[in-house]
1. When mean projected area of the Cα convex hull in nm², for residues 234-297 alone is computed for each of 1, 2, which one produces 5.1?
2. For structures 1, 2, which has the highest computed value of distance in nm of label points 7 Å out along Cα→Cβ at positions 98 and 146?
3. Where does the value 29 come from, among 1, 2, when percent of Cα pairs over 39 Å apart is the thing being computed?
4. Suppose mean count of other Cβ atoms within 10 Å over residues 66-73 works out to 22.5; of 1, 2, which structure was it derived from?
5. Determine which structure produced the value 0.40 for FRET efficiency 1/(1 + (r/R0)^6) of positions 314 and 338 (r between Cβ atoms, R0 = 25 Å, to 0.05), calculated from the coordinates; the candidates are 1, 2.
6. Thinking of 1, 2, which structure, once Rg and Dmax of the Cα atoms in Å, for residues 50-177 alone is computed, gives back 13.7, 40?
7. Given a computed value of -13500 for helix-only ellipticity at 222 nm (-39500 (n - 2.57) for each DSSP H run of 4 or more, over all residues; to 500), which structure among 1, 2 does it belong to?
8. Given a value of 0.90 for FRET efficiency 1/(1 + (r/R0)^6) of positions 194 and 290 (r between Cβ atoms, R0 = 25 Å, to 0.05), point me to the structure among 1, 2 it was derived from.
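Throughout, read-outs are computed from the coordinates displayed, never taken from laboratory work. Model, not experiment: these values are computed from the prediction. Cβ atoms are built from the backbone, for glycine too; each structure is taken alone.
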Structure 1
Amino acid sequence: MTDKIKVFLNGLGNTGVTIFRNWVELLNEDKAFFDIVAIGSTSSIDVKTHKINYNTNYGRFPYNVFPEYHEWILLQDFEKRIQCFASKDPSKLPLNDLEIDVVIEATGKFRTKEGVQKYLDAGAGQVFVSAPFKGEDASETSDATLIWGINHEKYDLPKKFRVVSNASCTTHALAPAVKVLNSNLNIVSAMFSTIHAGTSSQKVVDGSDPKDWRRARNALENIIPTTTGADKVIGIIFPEMKEKIKGSAIRVPTSTVSIIELYCIVDKSTTVEEVNNLFKTASETYMKGHIEYVVDPLVSSDFKGSIYACSFDPLLTQVIDGKFVKVTLWYDNEWGYSYRMVQLLNHIAKVNLGL
């Protein structure tokens, strides 16, 4: 495949590494419409390659990645050299000189309107943020919040979508379920809790966090109630759900895979059997590849490495009085999210190339 857009991956934490790995899998399948030509990270070349090659959750990388000349990463299997930069300031990255079409913002530090503008001012054609936007009105920060399998088809022109948010892992898992339930049963109101694996923002010993005292506590020894912004983003993706859904998060001492319990009051009377059939049908038709329908009694580690937005667990569905519904959704908050972001970026690249 010769026609590809140029991508700069800024940030090589957990999300950046799994994005990189998923892109290489696309290369291996000869399905990639974009190339990661440069990486931004303050760590050394040796550390960068080590992080790509070895991962606690997903094991050794099955491809040959080596450091080269102190500023390049060699992806030997595909004869690709990726240039590396260490600037903490996006405005100082040579995006214009490199003719970068899209920057993946994976540092988590430049999610405001002012932050993403630094990439555009440095010469990036577009910015693709691996998180929800921050700000008083996050919906106005981006040109679009897009989720693969939900609303990605609205993307048509790069000039129209200069800044795109990929939302959050929890939003990715929640959105398909909201789509199925609302389109078939009409959600009147909803609440959810995500029992969420630990993340790099937490601490392994008690520390301090002026914004969230609970999240400052030891993540290895505590169940930690905290917040989620997924409910607000659901209201952006589905305007009819704005102010109808609220949610919270509970952080637990696991390394990856999370679970959502979604409670809905619906307009149309239903049964457990009907709800399960709605999700089974969706998983086989219009949400195929996005919702997985599982029939066995599984636990979190069984979903490690899952590429689905969510895995629906029919054994845990409950209905009271026909209109109070609970559904349960598993998701790999790291690998699944990054896989779906790469698929969305590949779609964007294909549209940009006019293919």
Structure 2
Amino acid sequence: MNLKRYLSVLSLTFIFLLVLAGCSGQSDDKDSKEAESNAEKNENGSEYPIVIKHAFGETVIEEKPERVVTISWANHDVALALGVVPVGFSAANYGVQDDSGMLPWTKEKLKELGVENPNIFQDTDGLDFEAIADAEPDVILAAYSGITQEEYDLLSQIAPVVAYPETPWVISWRDQILYNAKGMGMEEEGKQLIKDTENLIQEKAGEHPEIKGKKAAFASISAADLSKFYIYTTQDPRGEFLEELGMQYPESLIETFGDQDSFYIEMSAENADALNDLDIIVTYGDDNTLKALQNDPILGKVPAIQKGAVVVIGDNTPLAAAGNPNPLSIAYTIDEYLGLLSEAAKKLN
């Protein structure tokens, strides 16, 4: 090979090697970026943007929220159960035994997370939009709430809002977790929290075989006015949770609910026979409630009431508030609740 041809081949070889090196570098750079992207996705537990459909349309979460605000009942407990401390949340207005604005399981979890002075909104007379805005949230969790379209629109001017699926105040504790967890970019962690809570319920309920299969319902009966009463449907968390514990609403009562998507139905005392298929009735009240029911000429004829198989949960107590369960309240009150149901079941014999 002459010198000119040799140099030509050598030059082409050198160029070819440079091209290969460049391609390899681009490939390595691409792989590196993909690895970084996957690492970010794995770290966040979600892929963005996240789209959440709800009663008012859909909410888009563009990136993982750093500052979380919750409003209404229980949504802050879901965040806390996932280790996220909201930068602001609504005060509990039922079941609180002091002036803290917090139920005991909320206080217990905040203490565990090292929080001494949480930012609590006093919104008994309506949402405090100014306080919510001042908290500078990246997302507002309201999966369990009764917000209106107008309130949703106002809140959406502050930050993306995660609202309830379809009906105000109608959402299971599982969906409370799923919706709120997804809104925080923690869907996988939310699913694990559901599994852990399910395991706890199964374990605790298994310790009380005497209630398994019993027909039960959650009601609101006031001794001050026995002319009417309210039954919470199985769409309501209170009714649903009784079924979680191994009990069941009787078919006759479910038929009475019909296709209503409300979380309760109102019934007059004249229709008290709708309660005849119940083994156990759960209601709010006080020490005089059962006696008042048994002395009533109409309600006193209901078999469960005659036998005293009535669980009376003290009105405005933590256990009463836990009737609308969430992961923290379930863990805190399940032993007490099961104990009361067990005592009622023993009166059937």
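1. 2
2. 2
3. 2
4. It was calculated from structure 2.
5. 1
6. 2
7. Answer by label: 2.
8. Traced to structure 1.
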